[in-house]
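Each reported figure results from applying straightforward, stated rules to the coordinates on display, with no laboratory input. Since the model is a prediction, treat every value here as computed from it, not as a measurement. Cβ atoms are built from the backbone, for glycine too; each structure is taken alone.
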Structure P
Amino acid sequence: MRLLIIGEHSSELSTAAKMAMDRGAKVAFAPSIDSGLAALRKGDGADLLMIDVRLDVKALITALESERIAAPVVACGVKTDADAAVAAIRAGAKEYVPLPPDADLIAAIIEAVVDETSDMIAVDPAMTKVITLADQIAPSEASILISGESGVGKEVIAKYVHSKSKRDGKPFISINCAAIPENLLESELFGHEKGAFTGAVARRIGKFEEADGGTLLLDEVSEMDIRLQAKLLRVLQERVVDRVGGSKPIKVDIRIIATSNRDLKQEVKNKTFREDLFFRLNVVNLDIPPLRKRPSDVIALAKHFAKKYAALNGVDERVLSEGAQRAIAASSWPGNVRELENAIHRAVLLAQGEEIETEAIRLPDGEPMTRASAQGDAEELLVGRTVAQVEQDLILQTLDHCLGNRTHAANILGISIRTLRNKLKQYTEDGVPVPAPGAERAAG
């Protein structure tokens, strides 16, 4: 993540910069709004701008909008400057950071505004197959299309591929095609020349030029307007870009990775996505399975997030109880990894005692995640799941109902105790929490 701090050097801003760098950010300073804008125009891109509230925050945001530079802005200032904080938010700043800064607040601002997560946890065979393929094709120069539902971790995989490629150490530039308005996207991608349109007061370098020598991620490329797709196709074919208002093409050396949560083949049939562009992007396809189809990853990710957010929020680290793990494993998680991460973050904050219990795992509206609310009605639970997954849930829930008594559970399920034990052994090997044996153990 690239952070540009606009303002005169001070001990407070230097401390904020160090905290951001400790969280993995690359930090640059600009003493004034004009120098900050100049850096952005020439290609020293930023994912987040932090501006001293004593400067003209509104002027900066107006300039960014007029020059079609898409970058979120947060303001910072002394804690007592409440009026300036309110004015900055009204001017369009996303957040206000009081100085002296707090490390956890800096981390939360960076994560919330930039939404940059890089948690690579993959133990389920369905996901390890994807990683194996990613390792195989990473050293090549082939364009890659990463497909999958929202929240499955497409950008994480894209960063992983870049880190394993020959371009590692060169820029990795990401642009969310769905988040930037259509009228800004062309300039954001290709840049513009001075006077190209009203507000273009200087030349601006686009994302393609920023990524020169490295990798450009076109996140949610399916959201791009079909007219802009034609220009994108030319860039991919000829490896040159034309700035808006420019008179000559500019060569670029980049690798393209694109993501989509839509079925691009169907979008081609619907004539909302160009077929030739689809084939150009889809040299290699990495299809990321949803979380419900990689059950072994669910618990591994949940444990990782529990540890991560305990450290981030400065609270005691707690393990997930067996009941909480079973509830988590039983959920279909329609929002995938992103939904699971948010749920565990809430659980870390709400948990009491030595473990994170089921009651601490809550829905976004604050309601406890009971099995019924987590799984939805029976029809929603069954659709999209395999017979093996449904069988696993049934066996574990029955065993839980019988307080771990395997003989009783086998009788209810209508299977032999040997079959039940073989199933439970397989679940344990797959990393799925299994209730400890109950009263039958004492009976011999």
Structure Q
Amino acid sequence: MLRIFIKNGHVLDPVNKRNDVMDIFIENGVVVEIEKDLDYSGGEMTIIDAKGKWVMPGLIDMHCHLREPGYEYKEDIESGTRSAAIGGFTSIACMPNTDPVIDNQSIVQYIKEKSKEVGAVNVYPIGSISKKLQGKELAEIGELKFAGVVAVSDDGNPVMSASIMRRALQYANMFGTPVISHCEDLSLIDDGVMNEGYMSTYLGLKGISRSAEEVMIARDVVLAETENVPVHIAHVSTAGGVELIRQAKARGVKVTCETCPHYFTLTDEAVEGYNTYAKMNPPLRTSKDVEAIKKGLQDGTIDVIATDHAPHHRDEKNVEFNLAANGIVGLETALSLGITYLVDTGILTMEQLLYKMCINPADILGLNKGSLGISKPADIIVLDKEEGYTVDVNQFYSKSKNSPYDGYKLKGRVYYTIVNGKVVVRDKVIL
């Protein structure tokens, strides 16, 4: 019988309106009791003294890449979930751009079984919208749903055909399956490799117009509005994109969206010196865009902070900028970046940050997660919000080290991660 007693921690659970010093008792994987001054002194149990620390529902990342199957040299389910656990995530949803693509039941089943076998956290597969991510023919979305996917997306590739996207929204809605749209018009990318503007001109690199993202956001918002069905916009990076979604929400369109920590912490100036660790898709934008992203988070236009954790082997980044792979690893720094750049600067409260990184993702994906409800699975983190540290990518649990935050001084360390009532991180170390 697994019993855990967390005492003296500042429990933050907005769903159940808890924001006070309390104790939590966990037995057989579920939360049994949350009250002040509980007394559980008898029997064998793990006791965690959380005095001075925050105790919260485990974070949920609705957008990451575990690379398995097919690209295990970058990351695999075991290393990726360990990376998630140390970062405070207890549930993650993995994108379908694997090899083979997650476009059929057997690959979904493989990921679910492998995750149970070696995963440190809960893993939820996301299926593809189109077969082989080619954007030409819809995948069997119904079969994927019944196999266990929590959403569909062609992330990494846009669905260029408006007709295909419209049918995907209609069909997925029949099964209550969220559609996550990677918004990018390839005809406007035109071999660009970074944000179009002063820095791209200065560095002599071909730029990507913000219109490439905004045109597709506008298209998918219109499709969702016309069909009266939901759509979720991935990794929003531009001021114009935020405004399009803000206006759509005001009209009652069923649109939700996410951004990533790199879009509220970095600008395209990070590319200076041809830093390939600052190369991503969508690209880093300008300070004006960063401020718009922060405003969108603050006023509720942006619902979710997702990592878009995108591991790459060192050899795929240690090349000319034009040839380097897009993406950064993010699971181990996301919470600290949120605390340092949003909470400590007064843009969000801890409660609001928890909505963006836990409660809203659970709602959008339809997961029975995101709170510390009695009899619910005990997915819990214990966090020292004030503890500072210097990011050292060589200490990452991820196989890949492609992060632009190496050497950054951040705040917020996860001491304990508990998944389904099992301690997987103790005193900042993976068990």
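Computed over structures P, Q, distance in nm of label points 7 Å out along Cα→Cβ at positions 17 and 273 reaches its largest value in Q. Figure out for me which of the structures P, Q the number 10, 34, 31, 21, 3, 0 belongs to, where P(r) over Cα pairs in 10 Å bins from 0, in percent, for residues 57-232 alone was derived from the coordinates. Clearly, the read-out refers to Q. For Cα Rg over 2.2 N^0.38 Å, the calculated result is 1.13, so let me know which of P, Q that is. Answer by label: P.
Here distance in nm of label points 7 Å out along Cα→Cβ at positions 249 and 369 was derived from just one of the structures P, Q, and that gives 5.0; the source is P.
Can you say which of P, Q returns 19 when relative contact order in percent (Cα under 8 Å, 6 or more apart) is computed? Answer for the origin of the read-out: Q. P, Q: which one has helix-only ellipticity at 222 nm (-39500 (n - 2.57) for each DSSP H run of 4 or more, over all residues; to 500), as calculated, at -13500? Structure of origin is P.
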